[in-house]
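Take a look at these structures.
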Structure P
Amino acid sequence: MHSSDGVVVEGIDNCPIKFAKCCSPLPGDEIVGFVTRGFGVSIHKRDCANARESMRHPENADRWVRAYWDDEARENYKATLDIVCMDRPNLVSDVALALGDMRVPIYSLTARAAEQGRARMSVTVGITNTEHLNSVVARLKKVKDVVSVTRN
């Protein structure tokens, strides 16, 4: 079994892999694969609502395959974090600096004012696994005026 994009799919070698946008699995998450029509295997978190719903349908049963992370994989995976903060000047730069200090690549960052003097940010970052994600979330929670950080 060879891994493709850091994932080993049981019984299938070197097939195209894509990560489901509905649950954006990261190394450390329990995962499962779905053999798509036309494009290889779609990887979902095992507890993804879409995956669980699909598994209930008998016609899909044989299209779900065991998948797991290759321990050798050292790639960046994209994770989107939703950040709620008390709005203030320099908030965006403080969040970006915190990520920069951790050498975390930023793929996108949007920020907007919200109700009751708050601000909301959505930041997509490069993460190696769930442990790395947890340390990034912990660091962001230490930024002044950050109220909450949740994985999208």
Structure Q
Amino acid sequence: MGNVIAVCVSEKKGTQKTNVKTANFIENWGIEHDAHAGDWHRQVSLLSHDRVEEFRARGAQVEDGAFGENLVVSGFDFKTMPIGTRFRCNDVVLELTQVGKQCHAHCEIYKVMGDCIMPREGVFTRVLHGGTISVGDTLTVCTPDQC
């Protein structure tokens, strides 16, 4: 079980996201008003709060959403979970579709710190069922018959 620490969106791809505290998740699309929403496999990105805190402990001055992540969640090490893992938060059901990503152009965080955790720690999901997620909500892993 995990706790939602931040819900973030951005208007343009390739930019840092802003914690909007609550958002509407649209089935087979992603988060309303987020640049990464669309009919593809990377609709919503998740990042472990613990990994962000470890990065901050190394001196990084990063806000939630700085890595381009949509959800920051405590209690999970997302990169260790297999493709197909399903998560439920309220009515929202997400399915893990990709672990990590290739970083073609180093972001501002990499330029300052010499590292960025999103390419190896971030995961991507698609929205199987829509609804609303807010900061403070609980995210759980569920099986297909539970979701």
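Looking at structures P, Q, which one was Cα extents along the principal axes in Å calculated from, given that it came out as 44, 28, 26? Among P, Q, the structure yielding 44, 28, 26 for Cα extents along the principal axes in Å is Q. Each of P, Q could give helix-only ellipticity at 222 nm (-39500 (n - 2.57) for each DSSP H run of 4 or more, over all residues; to 500), but the derived value -6000 comes from P. Given 34 as the derived value for relative contact order in percent (Cα under 8 Å, 6 or more apart), which of the supplied structures P, Q does it correspond to? Checking each candidate, the match is Q. The maximum of FRET efficiency 1/(1 + (r/R0)^6) of positions 60 and 92 (r between Cβ atoms, R0 = 41 Å, to 0.05) over structures P, Q, that is, the highest value, falls on Q.
Bear in mind that the values in this text are calculations on the coordinates, not laboratory data. Remember, predicted model here, so these are calculated numbers, not experimental data. Cβ atoms are built from the backbone, for glycine too; each structure is taken alone.
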